[in-house]
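Below you'll find the structures, each written out as structure tokens.
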Structure I
Amino acid sequence: MGLINSFRAARRTADVSNTLYLAAVDQARSPTFFVNLGVPDTVDGRFDLIIIHIMLLVRRLRHQGEEAADINQALLNLMFADMDRNLREMGVGDLSVGRQVKKMAKAFYGRAETWEAAIDKGADEVIGALSETVYRAVEAEPEAISCLASYVMAADTHLAGQTIEALVQGAADFPTPQNQKPAA
């Protein structure tokens, strides 16, 4: 009986992490980020938006018990497996995929650490962090950067307001980006 329950728990963790990952990717694909907020519609810009949303979920699930920790780990594993699959679909050779995924993992953890520290310090820090990461390759309007910073902070607050019980069931809800006002 213990083995069957273990398989069920693993399947449930996989299902929940998949649901959360799809919610993050779906949110990251919102045209508002690219059209209204000036995020570059490039592989890097899309990657940045996905990792912002994954970072926000990981941040919310952290320190919320064993079930949330298992979901967090499965969520990260799924993200990197999806990156591997996407690289292969884009034609990156098998011998290079591992190196590219390592670079993406390093980018994820570096940016996530930067963004989390910025969120903890306030809007001006988030604006600076986003300028150096998401908008690093473009001349973005200050208002666009400020709006994305407002969105990131609002999404963090919004996720913090959701019960951990709902999140470990896979029910993640992100705010609508176009409703954001520039950060003060």
Structure II
Amino acid sequence: MAMPDMTMSSPDMAMPGSIAAVSRSPTHTLTKPTAASIRLLAGLGVEGDAHQGVSVKHRSRVARSPEAPNLRQVHLIHAELFDELRDAGFAISPGQMGENVTTSGVDLLGLPVGARLHLGDEAVVEVTGLRNPCSQLNKLQPGLMAATLARDGAGNLVRKAGIMAVVLASGEVRGGDSVRIELPPPPHQPLAPV
């Protein structure tokens, strides 16, 4: 996948989008209720969310390696995916696919590993990789998992269910806040599932 052309207006940042919604859940459920705001905690994730922590919290990964670092502290999805899914006959709204942050106007899937997203005034997350869509999506709506997968022109699998990140700087995040992208130095490494 080609990296997006993100010409920076300042030495290292662009301001391409905003936050459409934020969500969290204290229990391991697929859907997360939307909230007026969430607090991101450096090194931990979303305060009060079941996936908060230094070590891995996703149940399938805990079973394999409970001490592994939590590279999935924050799940982000682009709101444009919901439009695409709506066109395919699915009715999805923010938080339903388990994301903590729903963005608008940000090419999340085109970001490289290590990109930093400045969310609102203080919070900063670092992109670790792609979310691998799981069969739980089909419990929400039959066929939803397949709708979040595609093939590119070369036949490679494209995962569209969002990206994962770790929290570098704490801060309150709410719908309407800005999203600013800080790219890592080249060469850029494309995202892979984490």
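If FRET efficiency 1/(1 + (r/R0)^6) of positions 79 and 143 (r between Cβ atoms, R0 = 35 Å, to 0.05) is calculated from each of I, II, which structure is the one that comes out at 0.95? Label of the originating structure: II. Can you tell which of I, II yields 20 when percent of Cα pairs over 30 Å apart is derived from it? Going label by label, the one that fits is I.
Thinking of I, II, which structure, once distance in nm of label points 7 Å out along Cα→Cβ at positions 47 and 135 is computed, gives back 2.1? The correct label is I.
Highest-scoring entry among I, II, by FRET efficiency 1/(1 + (r/R0)^6) of positions 71 and 175 (r between Cβ atoms, R0 = 25 Å, to 0.05), is I. Calculated for structures I, II, distance in nm of label points 7 Å out along Cα→Cβ at positions 87 and 103 is largest in II.
A value of -25000 was computed for helix-only ellipticity at 222 nm (-39500 (n - 2.57) for each DSSP H run of 4 or more, over all residues; to 500); which of I, II is the source structure? Of the options listed, only I reproduces it.
Where a number appears in this text, it was derived from the coordinates with a stated rule and is not lab data. No experiment lies behind these values; they were computed from the predicted model shown. Cβ atoms are built from the backbone, for glycine too; each structure is taken alone.
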